[in-house]
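Colleague: Structures are listed in the sections that come next.
The numbers here are math on the coordinates, done by the rules we state, and not lab data. What you see is a predicted model; the values in this text were computed from it and never measured. Cβ atoms are built from the backbone, for glycine too; each structure is taken alone.
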Structure I
């Protein structure tokens, strides 16, 4: 198994596709892919104002509030309140979506993947966990708060650090919350 450490302090903020804010990319496949040609993309976004989400045809999105009070999402006219930190909310990226902040700025952990190319499972763990990972999967672990020890790698992640793995991470031990994203090409 190979592990690539992705430190939070090495990421730069880039404009959203629709120009309404900024995001920091954690990992993308294939390497170097842009917003129009990724198979999957994981990022952290600082959201300080209400507004529309960028449209991503053929893409599924998973939003997890990592910091702040949350957002009210209107996805294709249907209202969803994403007000629980560390709970993933899934919605299609090609349906018009608007977000309204519930109590000031938020940091959202975002996973996007092309539904015709990738399967994805996103969960948030706390304490000790040993995620199940199907053969041939890529795994991204991100410390959302506190520290996370990634068992088989010997790595410890600080807040917003990540590790990209080409197999199971082994046992995780987190003092806070960690996102575990399991991706498999179709």
Structure II
């Protein structure tokens, strides 16, 4: 079975974006080996808002080569969008019903791991249904004071620290696995 990996950036005050949706605080440096992460997956799960913002994103011609390479790799992945809106998109499959069954069907197909990109509602749905196998949380050395929180879950989430990585920029990546089935912990 393929693993579903929540890989996202957060500020020191546990926000995934600022009050106005800003993510300009995110640091991306070569020693983070984000390209290796992208090589380990072949599928991305998006919420509709995240997909509309980032699912087709292409950096402009003046962007650094590393950014261009990363977004080229992202755009080459199979994309699923979870939304109450059903629509046709030639670059993604939209799923609007029976999320848990659909996710299990996808994760049982042959392939590499799956990146749970987000947004916040989708992340909450996946956590509350025990669908996340690994949490890769990169804590950036910035506090915003206001914005969208990392988690908006209704019950305790118990995790086990599997690995810690510290980067020269001051970003600390914390890699966790679930302690047990979240449904049993309620």
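Colleague: Figure out for me which of the structures I, II the number -0.64, -0.78, -1.10 belongs to, where log10 I(q)/I(0) by the Debye sum over Cα atoms at q = 0.17, 0.19, 0.29 Å⁻¹, for residues 134-173 alone was derived from the coordinates. Please list the in-between numbers first.
Modeller: On the way: I: -0.39, -0.48, -0.98; II: -0.64, -0.78, -1.10.
This figure was derived from II.
Colleague: Given that relative contact order in percent (Cα under 8 Å, 6 or more apart), derived from a single structure, equals 35, which label among I, II identifies that structure?
Modeller: Values: I: 23; II: 35.
Label of the originating structure: II.
Colleague: Any idea which of I, II comes out highest on mean count of other Cβ atoms within 10 Å over residues 38-45? Provide the component values of the computation, followed by the final result.
Modeller: Values: I: 21.5; II: 18.8.
By mean count of other Cβ atoms within 10 Å over residues 38-45, the leading structure of I, II is I.
Colleague: May I pose another question? I have 2.9 for distance in nm of label points 7 Å out along Cα→Cβ at positions 86 and 118, calculated from one of the structures I, II. Which structure is it?
Modeller: Numbers: I: 2.4; II: 2.9.
Clearly, the read-out refers to II.
Colleague: Check the numbers for mean count of other Cβ atoms within 10 Å over residues 78-85 across I, II and tell me which is largest. Each step should come with its number before you reach the end.
Modeller: Working: I: 14.0; II: 17.1.
Largest one: structure II.
Colleague: To test your reading of the models, identify which of I, II gives 0 for helix-only ellipticity at 222 nm (-39500 (n - 2.57) for each DSSP H run of 4 or more, over all residues; to 500) when calculated. Display every interim value, and only then the final one.
Modeller: Details: I: 0; II: -6000.
Derived from the structure labelled I.
Colleague: Another question about this same structure. Once mean count of other Cβ atoms within 10 Å over residues 62-69 is calculated for all of I, II, which comes out largest? Walk me through the intermediate numbers first.
Modeller: Working: I: 21.0; II: 11.1.
Max of mean count of other Cβ atoms within 10 Å over residues 62-69: I.
Colleague: A value of 25, 19, 15 was derived for semi-axes √(5λ) of the Cα gyration tensor in Å; which structure in I, II was it taken from?
Modeller: That value comes from structure I.
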